[in-house]
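Where a number appears in this text, it was derived from the coordinates with a stated rule and is not lab data. As the structure is a computational prediction, the values presented were derived from the model and not from experiment. Cβ atoms are built from the backbone, for glycine too; each structure is taken alone.
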Structure 1
Amino acid sequence: MDLIMKLNIVNKHEYEEQEDYREIILKIPNQMERMERDFRYLGLDYNNLSIQDTHILNCEVIDKTDPSFSGAISTEISNIISRAKDLGYTTPFQDIKKMFTIINTFNSKDKDKLLAILECKEREISKMKDVIKFANNINCFELLEAYNEEDLARKLIYNNEIDIEDLMEYSDLQKLGRDISIEQKILMTEQGYLRQNEELY
């Protein structure tokens with residue numbers, strides 16, 4: 001398996017109530033016996049966890065096929081865990097495990113798209129459940145291979161998405177790309193321009 005997550009996990013109740021709390025470093029995926037033993041150390045039953053039992057202090061994603069994705073997504077998830085904590089939310093193990101299951105199915109284009117979504121939708125993301133919502137709706141977005149406004153305009157012209165009458169008004173493709181990106185809410189990211197094609201469900 002090419003994707004691994006390394007998690008620093010604590011018993012949420014101990015973490016919130018005691019200075020001296022237990023912590024484990026756990027990898028997923030992992031063998032069931034190991035998971036049960038590690039959670040027992042925290043005073044928890046792995047097979048009977050509630051959403052309020054655990055809190056993730058840190059999450060490192062290791063993608064053996066794409067090291068740049070590893071670094072970028074690890075930074076994003078760490079920032080979201082920190083932001084959630086500042087807003088009074090904890091990050092339960094179940095949310096991280098669900099996120100792992102989703103992104104483990106992603107191809108390289110989906111991974112780039114997820115990073116672009118996290119960059120563009122930062123204000124809408126306060127906890128991992130928000131990330132899961134966007135990851136589950138990855139097909140509602142299209143990542144256009146354009147890295148400046150002129151590239152964007154050319155891409156849309158090539159795809160016959162711009163009426164020739166609209167095109168006649170522009171002699172400057174950069175201006176055209178900028179205007180279309182504003183009108184259609186196409187947002188620039190480090191991975192390319194991100195456009196949402198469908199409403200989330």
Structure 2
Amino acid sequence: MGKILFLNIGKPEEYLWKGRVKHSAIAKRGVKEAFLAKEGFSGDEVAEKHFHGGPDRAVCFYPNEHYAFWEKEFGVKLESPSFGENISTLNMQESEVYIGDIYQLGDAVIQVSQGRIPCSKISAYNGVDLLLKKVVETGYTGYFFRVLQEGKVSSDSNIILLERIQETFSILKANQFFFQKKKDDQAIGQLLEVDELAVQWKLSLKKQLIQKS
């Protein structure tokens with residue numbers, strides 16, 4: 001149990017990155033309160049629907065401890081929410097959170113659905129070319145929640161673990177099989193058996209297995 005450190009929402013904006021115009025909602029801004037519906041927070045939108053948004057990716061979370069790690073790694077100052085997260089807190093890193101975990105967040109109830117699949121906008125927005133590569137290598141991707149019960153969330157809401165459905169696949173472990181250990185068909189098959197895993201991840205993993213068969 002703990003309090004979230006902030007609550008952020010945002011809409012896509014236009015950026016000029018390395019001479020190319022891109023649209024992104026990564027630059028979210030803090031709010032005191034927002035209603036959390038099945039599709040996400042009121043007032044929060046996405047630009048790249050392949051990577052963000054939808055019922056399985058309604059809430060984006062990034063562990064706060066990673067900020068100190070990245071600042072030391074690259075010698076830069078990163079201000080929250082540099083990873084486009086809606087919420088963050090301590091003691092909920094990828095190794096400590098499992099697919100299917102159910103949490104109370106303010107008046108809402110949310111469930112961990114998948115690790116985040118980061119895109120190049122993380123590097124572009126923060127001005128660190130190697131950031132995306134390192135995020136994937138470390139598995140420090142952050143993750144998404146689906147919404148089981150809609151409700152109001154405030155910037156100082158508690159986030160409380162209500163139920164842990166399985167203890168085999170943490171987000172970090174799932175990330176390893178999604179990004180690095182792609183040849184471990186047995187483990188990937190076991191991951192696919194986790195009913196609570198997001199649909200998009202299941203499709204991607206199944207496609208990966210079919211291509212090798």
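Observations on the structure shown:
- Of the structures 1, 2, the one that 1.6 was derived from, the read-out being distance in nm of label points 7 Å out along Cα→Cβ at positions 66 and 114: 2
- Answer label among 1, 2 for the case where helix-only ellipticity at 222 nm (-39500 (n - 2.57) for each DSSP H run of 4 or more, over all residues; to 500), calculated from the coordinates, equals -14000: 1
- At a computed 1.1 (distance in nm of label points 7 Å out along Cα→Cβ at positions 58 and 162), which of 1, 2: 2
- Structures 1, 2, by Rg/Rh (Cα atoms, Kirkwood Rh), for residues 82-177 alone: label with the highest value: 1
- Answer label among 1, 2 for the case where distance in nm of label points 7 Å out along Cα→Cβ at positions 130 and 146, calculated from the coordinates, equals 2.7: 1
- The greatest value of distance in nm of label points 7 Å out along Cα→Cβ at positions 10 and 138 among structures 1, 2 is that of 1.
- Answer label among 1, 2 for the case where Kirkwood radius over Cα pairs in Å, for residues 50-121 alone, calculated from the coordinates, equals 12.9: 1
- Identity of the structure behind 25 (criterion: relative contact order in percent (Cα under 8 Å, 6 or more apart), calculated), options 1, 2: 2
- Once distance in nm of label points 7 Å out along Cα→Cβ at positions 42 and 74 is computed for every structure in 1, 2, the highest value turns out to be that of 2.
- Cα Rg over 2.2 N^0.38 Å from the coordinates reads 1.26; which among 1, 2: 1
- For 0.00 (FRET efficiency 1/(1 + (r/R0)^6) of positions 34 and 170 (r between Cβ atoms, R0 = 30 Å, to 0.05), calculated) the corresponding structure among 1, 2: 1
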